[in-house]
Structure P
Amino acid sequence: MAKMAGNFTKDEIVSRLRAESNRSRPIYDALCGSGITAKFSARGGADLITTFNLAFYRMQGLSSMAGYLPIGDANAITLELGERYILNAVKECPVVAGVLAVDPTRNMGLFVNRLQAAGFDGVMNCPTLSLIDGKFRKDLEETGMGYYQEVEVLRDASCKGLFTKAFCTTPDEALAMAEAGVDNIIVHFGNSSGGSIGSKTVMSVDDSAHRAAAIFDALAPRHSNLIYTCHGGAIEKAEHFEALLGCEPRFDGYVGGSSAERLPVEESVSAAARAFKSVLLKKKGPI
């Protein structure tokens, strides 16, 4: 097993996360696209910081869904965000890299080595094919760029001693990831709602609970000891996550994207601008 270059080993991360859940404290994983949001999420108590190209686009004022379009090198963006900004800003908790595992232009095993050498503590599958459906998804799968590659990249990362977590939307995806040795299954409810650029049509809390229940039930016989978190959809605030727990109590925590950085920034920056514009000048005439 390769020696970790980050601050935390796989076993240390799993132990830290399990300890939170055992204390009835939810795990909070912040998906961050800038050093400032990563720094203060960690200082606020985040258990994990994760970065990838979707978060980068989000913090440029764009929809995070831009990360699914051919407008940039997803893996290069993640590596640069980590090396130059986020790994320098966060020391309190582990930092995870999201990778485009189906990238046909890279040897992903070597790229995982680069992430490890840069100081990342873990790897996840983002952007992920789990959010793609229909004929386009079928075409990707049939031409060598399928979800199975995401499974294999995370299997490789786990074998190299990195913490691994996986976005999943179906029991089959979750089972494949669990069998590959992933530490944390993240039930993905789709793009987030809310704010200036959130999706208008999102999965309800009830439908989210049903998706999660199907995954929990499928994995319960052999993989009940994994860490289970969720992300996206209509879960915008802490109270929404609390409501979800009322429907499906088997979650260990929550993964925030827009809710971790875009929505707080939209609200606080606008409020600051309004506050300054409300101040009355004291001069009484032209200078």
Structure Q
Amino acid sequence: MPSRTFFSLVSLIVVFGFSTPIWARHDQAASFGVAPQYGTTHVYVRPDEVDSFVRSFLGTFGGQSTKQYVVTVTPTPSRTTSQLLQTPVGTVSLFGFATPIPYPFGAERYGWLVTDIDAAVEAARSDGADVLVSTFPDPIGRDAIIQWPGGVNMQLYWHAEKPSYDAFQAVPESRVYISPDRADAFIRDFLKFSKGSIVSNNWHAPGVEIGRSDGTYRRIRIESAFGKIAVLVTNGHLPYPYGREMTGYEVQDLNDTLLKAKSTGANVLVEPFVADHRRAAMIQFPGGYVAEVHELID
């Protein structure tokens, strides 16, 4: 659920339950997703860490922030700063709650724009998801939180007035760690909902990708209108910080990106390593947000 501009007339119409704009009418044979640039990683930091996170994240990846507002973005009373950090390689919805965060907010990993919130929620439910938070109004649209098999929480959001964001220079990769017991159920159900496809299913991916010096694990890559997802199937024996990162960002020059990150207050937790035609590293931004960053190599 990204930060967005304040109320519009159309927003008020939706909040009070009137007509649905033409752009949101949905073909049930198609995905409810709009495009990858309308998906965001949800990042929660303390209010006193918001500004340092913004400086470091934008200093590392470029881009800009929307105006910061203080709003209620939950169906029960709460107050948070809210803003959208838009970069060429991924977008963050940033929250700095001044009040305790109502359950289960803070556990959702991503927010995805859908064409029809009511139909999307019902489709997710019929496709195997639990609806943790039923649809509720926010200042300019409506939202819900769903959970897929394996405990993967995601927020669906809908705007009364269609947003317009530039396509990413490189589509970020949502990184989902899941057990062997629930991996196939997650993949089956999410593919049915997203109308996506499996790009690769490697049962013997190198263990270095998840911090292991030897051995292998299963890695599935999925693409859909919602973007890219890497499903990392593990036994949970993960050294820190693996499993803490939610998103992988593809950059043109990893060394340059790491220099920018360190110069703006981020820490390199895992030094660059090579696997699967990638050179990758792990960094932590002010406020605690951990991210995988990689460049593609031959």
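If helix-only ellipticity at 222 nm (-39500 (n - 2.57) for each DSSP H run of 4 or more, over all residues; to 500) is calculated from each of P, Q, which structure is the one that comes out at -13000?
Corresponding structure: P.
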Subject >> For FRET efficiency 1/(1 + (r/R0)^6) of positions 38 and 278 (r between Cβ atoms, R0 = 30 Å, to 0.05) computed as 0.75, the structure of P, Q it came from >> reply: Q
Original post:
Between structures P, Q, where is FRET efficiency 1/(1 + (r/R0)^6) of positions 30 and 54 (r between Cβ atoms, R0 = 25 Å, to 0.05) highest?
Top reply: P
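FYI, it's all coordinate maths here, none of it is from the lab. Bear in mind that the values here come from a model prediction, so they are computed numbers and not experimental data. Cβ atoms are built from the backbone, for glycine too; each structure is taken alone.
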